[in-house]
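Enquirer: Have a look at these structures, which come just after this line.
Each reported figure results from applying straightforward, stated rules to the coordinates on display, with no laboratory input. Keep in mind it's a predicted model, so treat the numbers as computed, not measured. Cβ atoms are built from the backbone, for glycine too; each structure is taken alone.
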Structure 1
Amino acid sequence: MSEAITAYRKAADKGSTAAMVELGTWLTSGSAGAKEESEARNLLLRAAQGGNARAAAQLAALSGTDSVASDPAAARALLAKAAETNSAEAQFQLGLMMADGVGGPKDDVGARAMFEKAAAQGHAAALDWMGNFAETGRGGPKDSDAAKSYYEKAAALGNEDAKAGLERLKCPLVLKTKRGEVWTHLCF
């Protein structure tokens, strides 16, 4: 492992964005020893600024951790740049930020477009989010048939939330207790 880390550090020092991402990933997870999130952030930032879409997506995910100071607007800008390279993960992460209004204004239409692009590439979580957006009419027209199709594709990839979404479509009426707990679903 130490030889691999040394090789990645040398490659990163020479400007390899792929090496920066690998080393940053190891430092974030603690696979290379102690977690060094600050150094990981710097490596991922350099790689993202160098146009590496995977780095931008990982940097955005790292920005969500409490132990690392984050700049959501910068992460969103890097993800927008990475999404242009057709990176499904960057498109998905950017969609999440747009849907929640993190790092910029809330934009359901834009989020739906990002989720749709990532879903077209088979990104399971993006398929689930597209199902939800189509089911509820968020960011575009409400379409139960499209929602079902998205959920089925995501469920086939093992996404548990999509499986629950399919059940919601089958049984759309929910009876809840006074405390808001689901009591039963009415299916027809």
Structure 2
Amino acid sequence: MEVDVSKTMTLRNERKVSYTAIIVKAAAKSLVECPMINSTFEGNRIKIFEDINLGVAVATENGLVVPVIHNADKRSLEETDAIIKKLGEEAEQGKLAKEDLTGGTFTVTNLGMYGVDFFLPIINPPEAAILAVGRIVEKPVVSAGKIEVRPLMILCLSYDHRIVDGSPAAKFLKKVKDCMENPRTIDN
């Protein structure tokens, strides 16, 4: 799904936070409204997680790790940004604790900084879904009958079809898009 990130860019500059922090907050808010995406397949039943613990994929010299922001839906945008920075630094230094790497219920992975437009991420078990984030690209967009250049980003959701069908997945992705296009709604 393509997202106009004009307002996201403004919020990022005003609040001095990362795009990833804004995306994590948008995903967390959307998971509150779409709890089926925040679930797992356990035995022969679907279990919806009570907490929203977002993993953020981090590339290190020793490979990919996914530290977790516990209770991401209850954190402020600035707090989320600080946690992402701290976990990223600890990941680079190989200093993540076991609790930093466990308990994830949903993952966000961002390859935009590498110039990737979109990609299909692999679900991080036991989670039901993962959100891929591509780079921001200026593109022509028709708005109110006029062509304007806008910054756009592509989001891609991979999900476990044993748990989630296309319609609920699309509704979740639309909620993330709405949050990204109106980012002032994401903060506690």
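Enquirer: Tell me which of 1, 2 gives 16 when you compute percent of Cα pairs over 30 Å apart. Display every interim value, and only then the final one.
Expert: Values: 1: 32; 2: 16.
That value comes from structure 2.
Enquirer: Of the structures labelled 1, 2, which one yields 1.05 when Cα Rg over 2.2 N^0.38 Å, for residues 61-124 alone is computed from its coordinates? Could you put the intermediate results ahead of the total?
Expert: Working: 1: 1.05; 2: 1.18.
It traces back to 1.
Enquirer: If relative contact order in percent (Cα under 8 Å, 6 or more apart) comes out at 30 when worked out from the coordinates, which of 1, 2 was used?
Expert: Numbers: 1: 10; 2: 30.
Source structure for this number: 2.
Enquirer: If you work out mean count of other Cβ atoms within 10 Å over residues 45-52 for 1, 2, which one comes out largest? List each step's numbers first, then the result.
Expert: Numbers: 1: 20.4; 2: 13.9.
Of structures 1, 2, the maximum of mean count of other Cβ atoms within 10 Å over residues 45-52 occurs in 1.
Enquirer: For helix-only ellipticity at 222 nm (-39500 (n - 2.57) for each DSSP H run of 4 or more, over all residues; to 500), the calculated result is -20500, so let me know which of 1, 2 that is.
Expert: Values: 1: -20500; 2: -10000.
This figure was derived from 1.
Enquirer: When distance in nm of label points 7 Å out along Cα→Cβ at positions 13 and 173 is calculated, the result is 3.0; to which of the structures 1, 2 does this value belong?
Expert: 2
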